[in-house]
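In structure tokens below, several structures.
Derivation of every value follows stated rules applied to the coordinates shown; laboratory data play no part. Computed from a predicted model, the values in this text were never measured in an experiment.
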Structure I
Amino acid sequence: MKPVETRTTNCVYTHEGCNDLPATRFESNVGNGIEVCFEISDKELEEIKKTKKVYLDILSLNIPPICLNSFSSLVDWSGKNEHFN
């Protein structure tokens, strides 16, 4: 999986020895957050179909609340599409 920019990307996180991580920082009625979009290769998609599993590694001892989805949780206020990239 590789992180990809979306229409809403407004920052890039970097860390020595890691690839850049484009992200969208946002504020909502439930708090501040960060959304990141990953593109899955055909090989990875086949593995996910086979195992029905995705693993998340967090390189920190502080574990934030997370939510994994197959769609953006951000709302497109233009009214065009609520699940936009």
Structure II
Amino acid sequence: MTSTVQQDKLDQMLRSMQVMASALQTLCTQSGARLTRQQFADRLGVHRNTLAARLAHDSTMPRPGKDGKWLLSEIIEWEMRQH
């Protein structure tokens, strides 16, 4: 397989992944799914205290609502901007 064909296949896969991520984000927005601090930390693979430290230093991270939980749709949107 030539490198051009490989690149085309990779580009197609990336577009498909972006469409799926967008659909997932829409679903999460519609459902209003929310994550606790522990769930958000688990999603990032860090301890809750590490999450708190990151929130203090990274203004781009989503913030919790008044109930102390994060909208999953905002987390997904933030994750997509990170990559």
Structure III
Amino acid sequence: MKVQIKQPVFAETASLFVQTANLYSETILVKKEHWVVDAKSLLGILALSLQNGDIIEFMTESENDKLPDLTKLTELPFIEVIG
């Protein structure tokens, strides 16, 4: 699932993102360009340096695994689903 970032993700918004990702038992990965990080890692999310207009993709560890319903993540005010 691809989403667009609507505002820069710094400490407060990154913390909210990670807290929301931790509500899921599954491993959720975030891909930006060639970088892939665990959505539950604050350091990983901050390392992506997400800015307004960036496109990221939510993935699972295995291509065979089905992505869980990510409604809680996609409803965050700084994320917009694009595909």
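Have a look at I, II, III and say which one yields -22500 for helix-only ellipticity at 222 nm (-39500 (n - 2.57) for each DSSP H run of 4 or more, over all residues; to 500), as calculated. Value -22500 for helix-only ellipticity at 222 nm (-39500 (n - 2.57) for each DSSP H run of 4 or more, over all residues; to 500) corresponds to II out of I, II, III.
Which one of I, II, III has Rg and Dmax of the Cα atoms in Å, as calculated from the coordinates, equal to 16.1, 54? Answer for the origin of the read-out: II.
Computing relative contact order in percent (Cα under 8 Å, 6 or more apart) across structures I, II, III gives 23 for structure I.
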